[in-house]
Structure I
Amino acid sequence: MKIGDIVSQRGICEILHFTTNKGLVGTLASGALKSRYRLPADSYLEHILHVNAAVRPEESAFFDKSDNWLDFVNLSISEINRRYFDVSQRWHSQKDVWWVILSFDPVIMTHENVVFATTNNSYDLCRRERGPAGLIALFAPVIDRKPPSWRAHRGSRAAALPTCEQAEVLYPASISTEFLRRVYVREEEHQDTVAGWLEEFGLPGVEVVWSAQKFLGKQN
């Protein structure tokens, strides 16, 4: 079975990444959503860099270094990782910072070197794997998170949702905005602002959706 077959069977329609308004402008200006590792290399992005958290566990000297995990973009399937979103909101308390969700075509999961993580990539019991088997593993009946017994159970979660809400799609280096299909905003007043930015940066065909509900995720 191919990744595209799994996507179709489960009705997966979007791959998501939340960021700030400033992160969105940087993404549009550079034509790509870049990994944390690559952001400082761009002189424009360096001035408006607003990472989602002050420290990533992947930066630790003791973290698994089989791959440079900071050089992957962290994404979610169908719904955002609400736990991490809450942490990110606490990190950014400035009044001029607000949030958007970028929605990418699920075809990006078929691209070379994409890694699938069964839970948050920083968790002790996270399993990572490439290819169809890696994607299938995200929908197992039970997903181990941290020892001794913190687990996520599939239960009645919708087919398009991974078993663990913190499961990740790790995309290498950067994702071109040619695969951006939609931007969600939480406040109605931001809808026209984002539409104007998309027009300015040559992406008028990308839909802007006002949906506070989308920022709630599907926790388990």
Structure II
Amino acid sequence: MQKINKMIDHTILKAFATSKDIEKLCEEAIKYDFKSVCVNPVNVKYASELLTNSDVLVCTVVGFPLGANTKEIKMLETLDAIKNGADEIDMVINVAKAKEHDYRYIEEEIKEVVAAAGGHTVKVILETCYLSEDEKVACTLAAARAKANFVKTSTGFGTGGALITDIVTMKANITQDMEVKASGGIKTLDDALAMVKAGATRIGTSSGIQIVEAYLAQNEGE
């Protein structure tokens, strides 16, 4: 298993996150060598500047948190984010279309974001708390057909977060070159390791420091 810190997207997506909060987030990401920081689109350019001399990536969100923007707006958000320095895009699907079983729409909107991302990593947020098992499978398959890089459980703003059962379902239905990101409610090392054991290779959390420090304490001397 790769080091736990390199599986973490160090996240702050609160509406009231200030420039000072973004500075702190980036400083922490450098100190703990996280995989990325995940910030709202308005903070991408600043985070990118702060992380210029590090290998920490900048991740941002598109169609967040409801997924109810049009395909065209999601595409434009993606283009703008990449222009401002984003390395990774976490997009929310249109959950209502998923509930209507309009999986062609889901696939098309993901394809447009993937195209706009121009080779940058795209993670597709299913918001699993609102979906049935069959809907989770169908949306995962749509993301696979659209050539997304990841499927992701949650925004953290829904009625529930990542579940082990959802990770297993998503993992079982992705293509060989895809990965699974667990996010929403992951606060402890045990939470994170359980998600990894189930098949997740990336963890979205605002508790990354606590998780890494617990991991280091547990593995001290190795």
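State the single structure among I, II that was used to calculate relative contact order in percent (Cα under 8 Å, 6 or more apart), giving 17.
II
One of I, II was used to compute distance in nm of label points 7 Å out along Cα→Cβ at positions 70 and 126, and the answer was 1.5. Which one was it?
Here the read-out was taken from I.
From which structure (I, II) was helix-only ellipticity at 222 nm (-39500 (n - 2.57) for each DSSP H run of 4 or more, over all residues; to 500) calculated, if the value obtained is -13500?
II
Determine which structure produced the value 17.0 for mean count of other Cβ atoms within 10 Å over residues 158-165, calculated from the coordinates; the candidates are I, II.
Only structure II yields this read-out.
Bear in mind that the values in this text are calculations on the coordinates, not laboratory data. Note that this is a predicted model, so its numbers are computed, not measured. Cβ atoms are built from the backbone, for glycine too; each structure is taken alone.
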